[in-house]
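Novice: Structures given as structure tokens follow.
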Structure P
Amino acid sequence: MVGRLLALFRQTAGLTQAELAERLAIAESTIASIEQGRRPLLPDLAERLDELLQTKGVLAIAVDNMPEIDQFPLWAEKYIDQEQRAISLCKYDALVIPGLLQTPDYARALLQQRVPAYDEDEIAAKVAGRIERQGIFQRKDPPTGSFVIWEPALRMAFVEPAVRAVQLRHLRAMADLPGVTIQVLPLDAEENAGTAGSFTLLETADHQHLAYMETQRGSQWVSDPDEVSTLARKYAMLRSQALSPKATKGLLDHLLGEA
């Protein structure tokens, strides 16, 4: 319903999806996904759209009153919104493949591990949302992406061998994308600056540096420059402790040979 309303108001205003996205400084794929019902319209964006399209608060009211199956936890939605507009992303993950690098079958297998369990509709919605996020790498101006992954995350014992093989091939292909760097921190590394857990560093279009971390039941935004600096130094150390991008590709090729 909200997606169809947005499409109607946009067309009435004589705007294409690309033109509307440009005025809002967001990805065209975001507008398309909202209009097709594959991505929720968040309240702050609804208010901006109402103002731009002169729709007198209709979208904001619709969003506020519409029940839905969340693709993302509420506490993660602010991060997802920033992620779609970021110019740089740096991610360290110790337990799983980062969401921006996951295949649909791997994401589904991961979500099936959740306790208490999601139902099938919830899993389908969340998988769709996770894969949709990856559209940032097909933007006209994709972000620079750097990923450091601890080697245990590549073992994926909870997925079928065929799913693991496809996920490894996808990682290998992503490692060849311009502007994307993937490094594996090996099990036998003598140092690991990431023992306190996974985190993400993000640079916005106006060059604000932020950090984001998730726990079992929530998340934490970090905007204090001193705290962000601490995590940035950790990330720099992790990159120096990890295999080089070239050696990581070799490891992925080796693992694919075993798959």
Structure Q
Amino acid sequence: MLGLFAAAAIAACSPPSGTSALLDRAERIIVIGELHGTTEAPQAVGEIACAATEKGPVIVALELEDTLQPTLNAFIAAPDEASALATLEGSSLLNRAVQDGRTSQALLALLNRVRELKAAGRDIGLHLFQPSSLTRGEGLDQAWYELNMGYLLGQARQKRPDARIIGLAGNIHARKTAFADYPDLGVPAAGHLPNRETLSLKIAQQGGFAWNCSRDECGVNPSIERYDAEARGVILAPLDDGGYDGVLALGPWTASPPIGGED
């Protein structure tokens, strides 16, 4: 009986406000666009995914190289946190040449959240959709990269048609329409998915800091306050000329350093 109570405590969800209405929508793919390297974005995705598992199967889709899929499958199948961390030894999650914020300590906490939910009996899994050097052609521009990324993200839906897909990617990839000012970019990854099944949210910039790469260097950088500082939660209203279906307002960001340290 004690074990059952422990599992229930692990699985308790704390999603942002508005998540219930979000999950009542018909769209099966929810793509959340972030600026990399915040504590808040991966945490919110983990809690939205947690709430979604109360309604049915869930796949958490992440902008990480598809070649890491076997490693992270082993991570979420591990019986405890120490065993899970051991599966990452030698992987690019711990040893990236450029620390751009994607492999943050907050991302590790999200992975562990998925592992705990799975261990508690929830039907949840991971799917990686960043094209690696093995899955993208050399010499092709960003438009082809976005097409490839959209294809890989769509595979999450095709492999588990019964599941809700909760994706986290850079906010450019999460956009559904092309940028008029950047024609060479083409249609972003989310725009290659069926519109009727895809809902895109952009995480609001409300100040604070993130660990990402500026023009000068990678590290802790300030975030400009571009959105109502008091807003919180899921706000469904089209923005950026239909590029997104709404925003996810999490307040000022906190920078999350890389999993493998700051070097």
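Only the coordinates and a few stated rules stand behind these numbers; no lab work does. This is a predicted model, so every value here is computed, not measured. Cβ atoms are built from the backbone, for glycine too; each structure is taken alone.
Novice: Which one of P, Q has relative contact order in percent (Cα under 8 Å, 6 or more apart), as calculated from the coordinates, equal to 28?
Specialist: Here the read-out was taken from Q.
Novice: Next up: Computing Cα Rg over 2.2 N^0.38 Å for each of P, Q, which one ends up highest?
Specialist: Going through P, Q one by one, Cα Rg over 2.2 N^0.38 Å peaks for structure P.
Novice: Quick check: 15.5 is what I get for mean count of other Cβ atoms within 10 Å over residues 94-101, calculated from one of P, Q. Which structure matches?
Specialist: Q
Novice: Match the computed value -15000 of helix-only ellipticity at 222 nm (-39500 (n - 2.57) for each DSSP H run of 4 or more, over all residues; to 500) to one of the structures P, Q, and report its label.
Specialist: Details: P: -15000; Q: -9000.
Computed on structure P.
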